[in-house]
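A.B. asks: These notes open a run of structures that come right after.
Derivation of every value follows stated rules applied to the coordinates shown; laboratory data play no part. These figures come from a predicted structure and were not determined experimentally. Cβ atoms are built from the backbone, for glycine too; each structure is taken alone.
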Structure 1
Amino acid sequence: MTPLRFLTLALLGWFSLGAPTAMPAAEFPGTAQPQLAANASGHVWIALGRGKDIGVAHSRDGGDTFDPVERVATLPALMVGRRRGPRIVAHGDRVTVTAMAGEFFAFHSKDAGKTWAGPALINDVRGSAREGLNGLAVAPDGRLFAVWLDHRGERTQLFAAESADGGASWSANTRVYQAPAGSTVCECCHPSAHFNARGDLAVMWRNAIDGARDMWIAVRPAGSRAFDEATKLGTGTWQLKACPMDGGALFAPNDAFATIWQRNGAVFTARRGEPEQTLGPGTQPVALVTGTRSVAVWQQGADLWSAPLDGTRVSGLLARQARFPSLIAVPGSHRILVAYERGADSVVAAIGEPATTSSGAKARDSQPASAVASAPPPPATPHAAQH
């Protein structure tokens, strides 16, 4: 990279010493709510919403370049925005996209996204998935698990379905969780699902028990058909008479599940049964850990910030005027990709390693992690809860 090129990128905010850095690789005009998927060969796909259309683009070089966006389907009632939008997973050449449009639909491809079939209906009670918030995960053996906020009862519940054929057909719906009598699952925060390498499955959601909008988790061990008892994450609590519209994310370091989420405008990471750790002020966080790298990304004001999840947790600016991040690790490489909205477009960027000093040590940002963590959180932007 030439000195002029480096200086230009630094001035644009794409480099921040001490924190992971991002360089935009591709832009998708007029799209929203980007989500990323990758297969074991390092191929990458991005799912996007564009008006009433679901679009998918394919990269054969780990996210450096993408083919033109292919239209998967047009759904007149497609829900896009505030974490409502298409979800995507990949296993070999099978690619599956789910989307909410009055009902919960799936589309699948057997040829890496060249052709698509569907829709297949996932929810088996009409209108029950109308909230539009869902999660999608793929197991190491290619099985799919979809989870969503469901309204087939008096209060919001958590329901799920599974597919053994790449999304062409789905199992009968099963209830993952129902809040205690008089309470509900948080009505406008997306749930998350994630498999670890062993095949264990975790589901995370925000509850609304006695007014506390706290994050909860349940785990289904590999080979089991039932989830264990749901438990609250972290030691703190958040009394809020509204919905923050922010469901966080799951990831799996060393086959143990970890979580990232926000409470009252501050971002936390937590493992089940352990106290939460503060990253700093922000919302809409995501994170992942690979064999050699770890990174968290979240919104802070109008921008995206990031930090490695190591002992220093030095945070820094990742991208300006960016929101709703999605992360993926590219197998067979050290590459991590982030996708996000910027204005009316979607962007994919590769997240580089933290910059280093001349001595080879990782440089610290001018604002250390402790200062970020102690800064007053920005006001939350909750939405009135529907009861």
Structure 2
Amino acid sequence: MPHANRATGEWSSLNGKANDRASDETSERASGRASGRAKGDAFDRLTELLKELPQDRQAADRGFGADIDEAHGVLLDPTAGPEARVRALTDWLRRHQPCLFGRLAARQDQGVAAAKGLGMDFCWIGDADLAYGTEHITALVQQERRRWKERAARGESSAFLVVFNSRALAHAAPSPQLAEICGLLADTYLVEQAPVVADTVYTEAVPLRYPDGRTRLFKASTQLFYTGAHERRNHDRRVPGGVVISVNAPGHYGNSLVTRGLAADLEEAMAFVRTNAQLTVGNGGIGHPRSLSSSWHNGNCPVRGKGDAVGDTFSATYQIDVLIQQDVVTDPERRLGETHRAEDIWPSLRLDYLTAEAFPESDPDHGWATGQAVTEDGLHDNPWEPVRAENTADFNY
């Protein structure tokens, strides 16, 4: 079971804080990239939006698939205790999450062998914490972000889930209000980049100490999952319980396998990582009436289990590493067929950066698999700037 702390009567399984060094100067620089949400008014805006968030009553009545509905029996039960809630989410991840890394990490309680050495930490924010507002939420998330990074530096964890567990969020209708709330929630995590803006790739930096005393930072994706994705354009981003920000550092994981003696060398470790990333593509459509996956290898059709092409290029109905894609999070139309609309597809996604090869700092692939040297004072820094996403063949980050 993940580590737990008590806070305001709400349970928090938290292991990481962010950047104590995210200065006002950094925040002001970030705010210049955004519009529509000014720094300083987030508290009032978040609490206001949560109270008025449009609800999808029809989806709640239909249900979100047998798997999520079962998990909601615990996650949306106000009498359920913290251990039961984490167990319900972890059980769901182990069986129903398309991402193979998520499935592995959800087995960490079964031992290193079962999880293939992949550790994952949780930060749990419930209704009581949400009611206290942005400042309170940010303090909790940053405390646990820092604790997570200390564990990551020891090679014990390569993934972090910030779980906003709320019935209102779980039943939220795709809408501009939901997109804005997701941005405000993301601000509580990426404080050094706040305010988070839509249609942008944000990468986290995850530290790892080596036996010889070196420390390196590794890029990690930051991705949005939410219950209302069920049967919609980004169906494979569905998750029970509300909204989740998922942080995953594949290169950090590969390198930690070597530092802990779980892989012979980086070539072997990154080959394992890359294979699991390839097998994750096309593994979606779980809980969809037509098994329609949101991603597929180029050359295959998007229906889960149809087609045998496996490689480093693939397509999806959203940019997988954009934190908040505005046209997706606001799109209420259900996708119930066996095909996707051509205008929804991002056809030039790639996995070939998951390699033991070292890239120069000028290359966008730098930092993913071999990391970037940093001093101990920089353990909690995040040196990578956000990148505005483009649906083009040469887009990289």
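A.B. asks: Quick check: 0.65 is what I get for FRET efficiency 1/(1 + (r/R0)^6) of positions 198 and 318 (r between Cβ atoms, R0 = 35 Å, to 0.05), calculated from one of 1, 2. Which structure matches?
C.D. replies: 1
A.B. asks: Given a value of 15.2 for mean count of other Cβ atoms within 10 Å over residues 46-53, point me to the structure among 1, 2 it was derived from.
C.D. replies: 2
A.B. asks: For the read-out helix-only ellipticity at 222 nm (-39500 (n - 2.57) for each DSSP H run of 4 or more, over all residues; to 500), a value of -1000 was computed from one structure; give its label from 1, 2.
C.D. replies: Traced to structure 1.
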